[in-house]
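Below are structures written as structure tokens.
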Structure I
Amino acid sequence: MSNEVVISVENVSKSYAIWSSPAARLHGPLLGRIGQIPFLPARLRDLCQQASHGSFRSFFALRDVSFDVHKGESIGIVGRNGAGKSTLLQIIVGTLQPTTGQVRTNGRVAALLELGSGFNPEFTGRENVYLNAAILGFSREQIDSKFDEIATFADIGEFIDQPVKTYSTGMMVRLAFAVAINVDAEILVVDEALAVGDFAFQHKCMAKFIELRCAGVTVVFVTHNLAAVQANCERAVLLENGCMAALGPAKDVCDRFYQSMIEANAAHDRAQQLKASCQQPAAAAPASGNADADKLRPVRPTARWGRGGIVITEWELLDANAAASEMFYFRDKAMIVMRLKADEDIPRCFPGFVIRDRNGYQLTGITNRTCGVELTDVKAGEELVLRFKLELLYRADNYSVLLNICVDEYGSDFYDVCENVGNFSIIAEPIERPAYGYGLVYIPTTLEVVRNHNGAGR
């Protein structure tokens, strides 16, 4: 990365008019134009301008955003949905003009902003390759020399000669990305469109990002995959409600984003609990004799199913101090606590949990059987509190928890399944703790080294 600035964003704001009614969308601009006619009486012009301004309100998708990107740098734009990320990218590549401020770029820009943007659906994939490359300033001879490389990367086979309107979303993004990265651009701007690609193609794209970085290409991309930002970006920008909330090293910005999401989720949960408590009469909590009985919360899954008979009524994720938490460091000790209630006699059951990553992949599945504990002869009306103690060996990212009670040890049937009862985040570990190496999950590993001094010089 050099000190040369190739993208300069200076005090950029973007506002949109939100009209008070469909009729206001028509008469508002008309009154505004009438209010600019010079030979009309001043009083009439003022009234028209006031009526025009009163028919809409301004919504700022971006407000006073400023930062520079240096040549060869990879920078991520992160934030919640609606924070202004895609709007910012569109302004950077010039497909959208800012209301105030300016953006200067120095170098050829290739962009992948939306699925199929710039593609003519009636043209074949081959024709669209030539069309897009020509827009970027390539001659036909230059495109001829690049075409095989583009087609190989897209890997859509004979569909390259079929109309784009017949493509699946995956095929569309394959071809669009293949064109964007093979036109010798000096600046590559990529939106979240890559998320629709299949798993193998996403790996392929990330490998290409690394190759482009080594070649000195500047990369700016929006993604919700914060692990990808930390792995592939030197810096990151955090947008909140259109404003730049943070700019700095990718790890620091992602940690701040994790924290803000957790605080927002906690505030939402508190509001929901308060609403529920106001709607229901207070009841005395049963004395259970369990230290963490009062720390459990009702399960609120995104989906629930199962044959019933025994169900999960409450749960909590606790840290090493037995306090409810949604943020952990790598290798922190944690405890998943579940309360079960049987409505009928259950001869045998296998309660447990599943931890998934942001893409829904099951990373870990644990039951009582995994822990070497059997649960038999549960009587109707009986309650059980289970405490699963674990060590969090996942890389920094966001994860979800599923709770279930299996009928058998093979998971072929379920008494109760509670999908996505909650989320937790793992943030980058403190410096004094050992790193987890590379990959998604750390596997405790030992190393033995044997040195044969007698073989020196051979």
Structure II
Amino acid sequence: MQIIIEGAGEVGTHLAKMLSEEVNDITVIDSDKERLAALSMSVDVMTVDGEVSSIETLRQAGVEDADLFIGVNPHTNQEINIVSAILAKRLGCRKVIARIDNEEYQAPENKYLFTDMGIDMLFYPEKLAATEIISLLRRNASSESMEFARGKLQLSVFRIDEDSPIVNYSVGEIGATYSKGNNRFIITAISRDGETIIPNGSVKVMANDQVYIMTKRDGVRHVMDVMGKTEINVEKVMIMGGGQIGRLVALSAAKEYQDVKVIDIDREKCLALSEETPDNVNVVNGDGRNPDFLSEENMRDFDAFIAVTGSDEANIMSCVMAKKSGMERVIAEVENTEYIKLAEDMGVDAIINKKLLTAGGIFKMTLSDKVHTVKYMSGTNAEVLEYIVPEGSPITKAPIKDLDLPKDYIIGGVIHDRETTIAGGLTQIQAYDRVVVFALPKAVKEGDRFFRETSSSKSAEKSVNSQDI
């Protein structure tokens, strides 16, 4: 696939690295020679130096023959991404997507305006991050979570404590003992010492592992008991950082929690935020990196602490301070992926990374058109994919145990006619089912072929109304 990325900032660089690993032909456009030079040293891509909204530059990058254009320029004015995407589509690119920083553009009543202009997808990384944080506060026993089919299937991530009931038990033993009836679940992956394991029955769960578990919605409480976890009652939330993510989190949290406090070192930012937020949001000007200041702001009285400043180091260290002060739930934005494992080892409960949240939606467009959802989760390089099964596809030809699925590729759950099933060897997948897969990157493209239509079935394709699933 020929892909053009407009912008060699943090998000563009991450996408270039990720997509180049999938044997794609990548070209990156940027007007900053230093950014392009830094990218070329770490990733095997073509680069074009020029104004990103220039028609001449777009043509030089080969936009007329491109399959996908991704507008992620790091300029303050994100409208340049929209302009570039529209031009790319008009010049012949098959699909175009653009990064934005305006919530208004994503409102349901406004989306069709951009569709009419030829833009296939808009994404707002800061909004994705804020939504993920609120989701983590709601499901506060896990370090990360993901829902499928309106919550009927749930993927949760748990860090295993030394006193957990399942320490030193094999995946097979855990399944035989605890995964039964309506409380069935499947361990789809284990992250240990920076390595992701797609486990078989003999792999043992160890203390400090991060375990990825697929279960039905009604089985989440049972899984928490098995993991040795208890629910935390969150009522008061403290946020360090009043930037875009902090602002969006504060506005959402104010609707759900009785007391929200936002701390930021920038006085002008605090004044603007205090005007925009409701009465139950208290905005304080101060340095959240200072333990004495946090103590003065009664940190101990809060149930959750969220650090979303522009500094990974400040976010991690403030969360560590919050945890040591007795805070039950701490969440940090960490954009440097090399710091994620460090933050987890230091006791940070959950990590938010805008690049990982953004990557899934974009990567989906490089796979078959039956992929409904793709997500990258922190702490692992594995990918979570949700497929809608085409009629006649190879995945429907036999029970799971008899399919020659690739190594490091596991089917976690199936939604069939509104019924949810945790997958097992005898599960028979049928056309139009929704199937959730957990896989390492090297196995994704090979596994994707099981969900592609055969030539004989394409002519008989049946449309499915996703609202009925």
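When you work out distance in nm of label points 7 Å out along Cα→Cβ at positions 74 and 314 for each of the structures I, II, which one comes out largest?
I
Looking at structures I, II, which one was distance in nm of label points 7 Å out along Cα→Cβ at positions 18 and 410 calculated from, given that it came out as 2.2? The correct label is II.
Looking just at FRET efficiency 1/(1 + (r/R0)^6) of positions 122 and 362 (r between Cβ atoms, R0 = 35 Å, to 0.05), which of the labels I, II belongs to the structure with the highest value?
Evaluating FRET efficiency 1/(1 + (r/R0)^6) of positions 122 and 362 (r between Cβ atoms, R0 = 35 Å, to 0.05) on every structure, the highest lands on II.
If you line up I, II by distance in nm of label points 7 Å out along Cα→Cβ at positions 50 and 386, the top spot, with the largest value, goes to I.
Work out the source of 23.6 here, i.e. which of I, II gives that when Kirkwood radius over Cα pairs in Å is computed. The value was obtained from structure II. Calculating distance in nm of label points 7 Å out along Cα→Cβ at positions 90 and 394 for structures I, II picks out II as the one with the greatest value. Highest-scoring entry among I, II, by Cα Rg over 2.2 N^0.38 Å, for residues 66-217 alone, is II.
No lab work stands behind these numbers, since they all come straight from the coordinates. Just so it is clear, the model here is predicted, and its values are computed rather than measured. Cβ atoms are built from the backbone, for glycine too; each structure is taken alone.
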